[in-house]
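Novice: Before anything else, here is the set of structures, which you'll find just below.
No value in this document is a laboratory result; all are computed from the given coordinates. Being a predicted model, the structure only gives us computed values, none of them experimental. Cβ atoms are built from the backbone, for glycine too; each structure is taken alone.
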Structure 1
């Protein structure tokens, strides 16, 4: 009897592993961050769109070998338009034809194109300045961060890189990310610069920079502002636990909005497209997202395992990448978040009725697990077809959990759906399934 029980348990475990394997293979079918193909292999360095159809990306194929590609159909297809060593690395296009770039061809160079990036003219070449980042607010006016021994300096152009004037020292690093607002405040341009993990701000067109104290130890990975006062940053502390912080007064004060409980994986590029919608890249198989100004954060599953790079053009069109690229055309679909609300050890597996029910945007599902288990929570339509993996193959310890599902960005129609909790106890190989009905009113 004991031998039979042993082999029965092994058989169930083997069967469940097959189910997990099948689930993993089919998971990507329901992701709304879909993998797309590029005409060259390598790592995407930068991406920019000037309208929902037209965009560019630079791809690093090998050391000092970069290729510029372009799309005119939302990233469905891409074409190689320029490939010449490391000439064009960082880009910014003003319109469909005019663009600027930073690169290296033995010297540090700044370039300009007037035919959509097919040809480039070197506007500045320097052995003294090490250009580390730039940004334009219009076709003529822009700033360059550079290293000029022994410090970082800010250069300004008002004629499209024909001439450069050094206007300040400090306020940067290598590499540097610059962003200026196109509208003036009190007659001056305001902007931010991130370099060497430090964020600086200017309110007088780059002539003076002030370092921003965020009050949290660690390096700042990225920043995103929707106006001169309201913005978000991602901090990677020296130990673990990524943080997302928000300011509403230009960096004077910061509110910690998210503390990642998982030390593995990095939160990277953050992108806010308005006061509510924010996305953050992750070096794992998902993208973090918020639709309430960062108060609550959830996940959107991606088809690739590393989504460190992130670019959102608007609330619908976005891309994430590492060595592979995914795209969304509906904001990434539903946002799901899971929280442990009690360490109490339940007596049995329980799946509770969602609330509110019916619902039209978000709902809450609570469940209880008595032992550490691999958990999946799947949404099915009335015909039994899988439509969304809310949780997939996640190991959870015993306790009581709450899942928040936001279906605002989805392709689901109103109607009756079923959600099923599947739990596989690692200790004894037992498999549990519980199912309940919900009603969605879009």
Structure 2
């Protein structure tokens, strides 16, 4: 699936994204434009190094890593500090000669990305800053199967109102990204199909853009599993103190539906139409039970939340803690989880035979059920993945924590700021004062 589909963007933030207009005034203009473009590119490299770094850094290390002079690095860092994208901390503790450099880190609580989530069993909103921290959040539980899209989107917009209004004047909302368990129409803000919600051909961004709760806020649309995987990339890079580029894995998140994403070198492998990762609709049995997508025997009909709860003899809305408690008694719930693990393992093994990654990450409800799912999944992977005999597959729980798709949605908004900080700075009112 496509991680995000851009739809409505701030005109000011988009200013300057017209390369065809560059250089039409002759050689001198081309040279000036190229030089300006290089400065903007370096500004992005510097901001990325600070935001994606696992520890605070210094101007000297940035200059070395980016490949610019110390004077240039210092000038770029000063621009980012003035724009409240980077914060200067205490001097670096060091021994030996020379003046210690000032440590630099992403600025906290100055710029946020707003994540809005529509799930089958809840709506949620979360504001995430450049450090990855949650600044504000809200949630409303419910049952949104077969729901009216316009009604639900109005509800999630209203849920955002106190957050938008409650953010201090010193906090700028860079944009909002809506997370939905759905196939997205490439290049638009349209949900092509969300089987478990009962939605199809819904222009989410147009509906939300007309709501007074989100005045003038640029909007994006994203698939929930893709956005969760985006959050997982950052969480693992931080936890393992490795670069984002070192992260490659198959991500599978279990809820009522089952989402998936393939991450290679820190980036989502989206596929030709942006629809890769639909592991929830991998076929387990071709003559199996009917699925909401219209096919039969999909993984969701063997390992989705509703199926597990029903097989365990529990109410569909029972919390996962109730399922875990029932499974500890080694009865019906334990058998339901064992059956789900086998089905997940078959789908994962099939995917790994097509996609060469050595790690499987279980997110959503599966992360909390990991101890009950691991052995069954591992047995299927060991038996069915051709390369497993030479290269064992690591299977582990997600580390991004609850609400990963909300974090990923906020981070996706902030990714645009990091990629184009010069445009972001130019779009802010103080830049024109």
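Novice: For structures 1, 2, calculate relative contact order in percent (Cα under 8 Å, 6 or more apart) and state which one comes out highest.
Specialist: 2
Novice: Another question, then. Using the calculated result -2000 for helix-only ellipticity at 222 nm (-39500 (n - 2.57) for each DSSP H run of 4 or more, over all residues; to 500), pick out the matching structure from 1, 2.
Specialist: Here the read-out was taken from 1.
Novice: If we compute mean count of other Cβ atoms within 10 Å over residues 121-128 for structures 1, 2, which one ends up with the highest value?
Specialist: 2
Novice: Determine which structure produced the value 23.9 for Kirkwood radius over Cα pairs in Å, calculated from the coordinates; the candidates are 1, 2.
Specialist: 1
Novice: Kindly point out which one of 1, 2 the value 5.5 was derived from, the read-out being distance in nm of label points 7 Å out along Cα→Cβ at positions 169 and 385.
Specialist: Only one of 1, 2 returns 5.5 for distance in nm of label points 7 Å out along Cα→Cβ at positions 169 and 385, namely 2.
Novice: In terms of distance in nm of label points 7 Å out along Cα→Cβ at positions 81 and 329, which of structures 1, 2 is highest?
Specialist: 2
Novice: Comparing FRET efficiency 1/(1 + (r/R0)^6) of positions 65 and 161 (r between Cβ atoms, R0 = 35 Å, to 0.05) across 1, 2, which is largest?
Specialist: Of structures 1, 2, the maximum of FRET efficiency 1/(1 + (r/R0)^6) of positions 65 and 161 (r between Cβ atoms, R0 = 35 Å, to 0.05) occurs in 1.
Novice: One of 1, 2 was used to compute Rg and Dmax of the Cα atoms in Å, for residues 153-232 alone, and the result was 13.3, 40. Which label is that?
Specialist: 2
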